[in-house]
1. Please state which of the structures I, II yields 1, 7, 14, 15, 12, 11, 11, 12, 9, 5, 2, 0 when P(r) over Cα pairs in 5 Å bins from 0, in percent is computed from it.
2. I have -9000 for helix-only ellipticity at 222 nm (-39500 (n - 2.57) for each DSSP H run of 4 or more, over all residues; to 500), calculated from one of the structures I, II. Which structure is it?
3. To test your reading of the models, identify which of I, II gives 12.4 for mean count of other Cβ atoms within 10 Å over residues 21-28 when calculated.
4. Matching task: 2.7 is the computed value of distance in nm of label points 7 Å out along Cα→Cβ at positions 29 and 141. Pick the structure from I, II.
5. Given a computed value of 23 for relative contact order in percent (Cα under 8 Å, 6 or more apart), which structure among I, II does it belong to?
Structure I
Amino acid sequence: MNKPLMSDDLNRRLVALLQQEGRMSHAELAERLGVSRPTVIERVKRLEAEGVLGGYAARVSPAAVQKPNVAFVAVRHRQGDDDALEAAFLEALKREPDVLEAHTMAGEDCLMLKVVAESPTALNILLKRIRSLGPQVTTRTSIVLQSHFEKPGPSPFTLGEDLPRKVKR
């Protein structure tokens, strides 16, 4: 029986390093982890194939692309048994370039969106578009005043664990 990929210390450290710098070369990863380059290549391929590593992307500052207004939008809509209608609504949201995230919620709201806009007026226009995408859609918006940090994903380590420069073999 195979043990889960993330129960392996080397895999956890590899993932943590890639979270810090997704463009780190296999050679640098191998050096930092104290293993061979082929070992790193094989493990990265397996982590990608198993969905642990879901991709690599640049983190772009909203302000740098003239969209400094960030908001979280709670969305409510008519719910029913029409899965096709729900899927169409989500696909329409996915096509909106300024909707960065969408999460199904428990509680009174159906979805929580993270959106960006160039101005409060542009945010208002985006909210109107979102409300027009489905039946009986309402929104409640919280505007971000200041962002303190964002993480590229959950840490593979528990609280207090450090990422040493080399793995003990």
Structure II
Amino acid sequence: MYITQAKTNDILEILQIYKIARDFMKKTGNAEQWKNHYPAKEILEEDINSGNLYVVKNKDAICAVFAFIVGKEPTYEKITQGHWLSDTEYGTLHRVAGDGTIHGIFDMVLRFCTEKTKHLRIDTHSENKIMQHLILKNNFQECGIIYVADGSPRIAYERL
């Protein structure tokens, strides 16, 4: 398995990965986080064009996808019910999803991101117990609540 930047011709496989992830989230009690076909194709195309969308491939098949952005995340500017651990430059993980065929994807993604910067941030919905478990298991600290573009809250985490 390996990680590479997503390409425009990967979009159909990527959309399928997110559909599988949304279905799984609904089945496991997290129906609200990625409702209404999130992430939209336009968001993914923007991530691809900016070089921030990555795919995990097993041989030539995409089995997972995630966005990784180094630099300021606008939704992280305001945090409530806590505070960030550091104001130094950080990388943000967004929209981590897999097709369920490979275990340990999150660990692989973290290793990849940590090679780019040791200072990481991530957020997730309060109903996403599986992601919360993975985040805490990987030495992130809960820092407070941030609000995404539609105004809904997310639990924010940081790892130095």
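1. The read-out was computed on structure I.
2. Numbers: I: -11000; II: -9000.
The value was obtained from structure II.
3. On the way: I: 12.4; II: 15.2.
For mean count of other Cβ atoms within 10 Å over residues 21-28, the value 12.4 is produced by structure I.
4. Answer for the origin of the read-out: II.
5. Value 23 for relative contact order in percent (Cα under 8 Å, 6 or more apart) corresponds to II out of I, II.
Rule-based calculations on the coordinates, nothing more; no lab input. What you see is a predicted model; the values in this text were computed from it and never measured. Cβ atoms are built from the backbone, for glycine too; each structure is taken alone.
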